[in-house]
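Multiple structures follow.
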Structure P
Amino acid sequence: MRFFDLTCRLASKLLVEQRGRRLGLRERISAALHLRVCLMCRRYDNQLNIMDKAIGRWKSYREGPESDEK
């Protein structure tokens with residue numbers, strides 16, 4: 001994969017994968033360069049960030065004091 005050959009499909013795949021594993025240097029650079037020029041992928045990345053935060057809040061709510069009583 002060359003730095004500037006990253007399609008939106010591959011970029012979105014990397015954006016999802018980076019939440020589960022550390023991307024390699026080439027992958028990180030390619031994704032960062034793609035995000036600089038692609039508005040839609042930046043929006044998608046923002047949506048993923050919002051979902052990550054919401055899931056984190058939901059998990060902390062589910063693991064709160066009420067879950068200990070059950």
Structure Q
Amino acid sequence: MKTAMLWIGRLAGVSGALLCATSVAVRFGDTYFLGGIPVGTLFNAGIGAMVFACLAYVSVLAEGSTS
């Protein structure tokens with residue numbers, strides 16, 4: 001379970017960082033929409049994915065300290 005949560009956290013963190021970077025790059029290009037989705041929504045989704053990654057890492061740390 002620890003290994004699965006660790007990899008889920010890593011995947012969520014990387015995808016969140018990529019979403020945030022993509023939304024910032026598109027916004028610097030003076031565009032408000034990417035594929036019909038507002039750039040701010042993509043940025044918020046990236047932040048949410050990174051928060052989920054943090055929670056996954058915290059659960060791995062909490063599980064390890066009780067063993």
Task: helix-only ellipticity at 222 nm (-39500 (n - 2.57) for each DSSP H run of 4 or more, over all residues; to 500) from the coordinates reads -23500; which among P, Q - done: P
Task: Computed 1.46 for Cα Rg over 2.2 N^0.38 Å - originating structure among P, Q - done: P
Task: Test item: distance in nm of label points 7 Å out along Cα→Cβ at positions 9 and 41 calculated as 3.1, pick one of P, Q - done: Q
- [ ] Out of P, Q, choose the structure whose coordinates give relative contact order in percent (Cα under 8 Å, 6 or more apart) equal to 48 when calculated.
- [x] Q
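Any read-out appearing in this document is the output of simple, stated calculations on the displayed coordinates, not a laboratory observation. Since the structure is predicted, the reported quantities are computational estimates derived from the model, not experimental observations. Cβ atoms are built from the backbone, for glycine too; each structure is taken alone.
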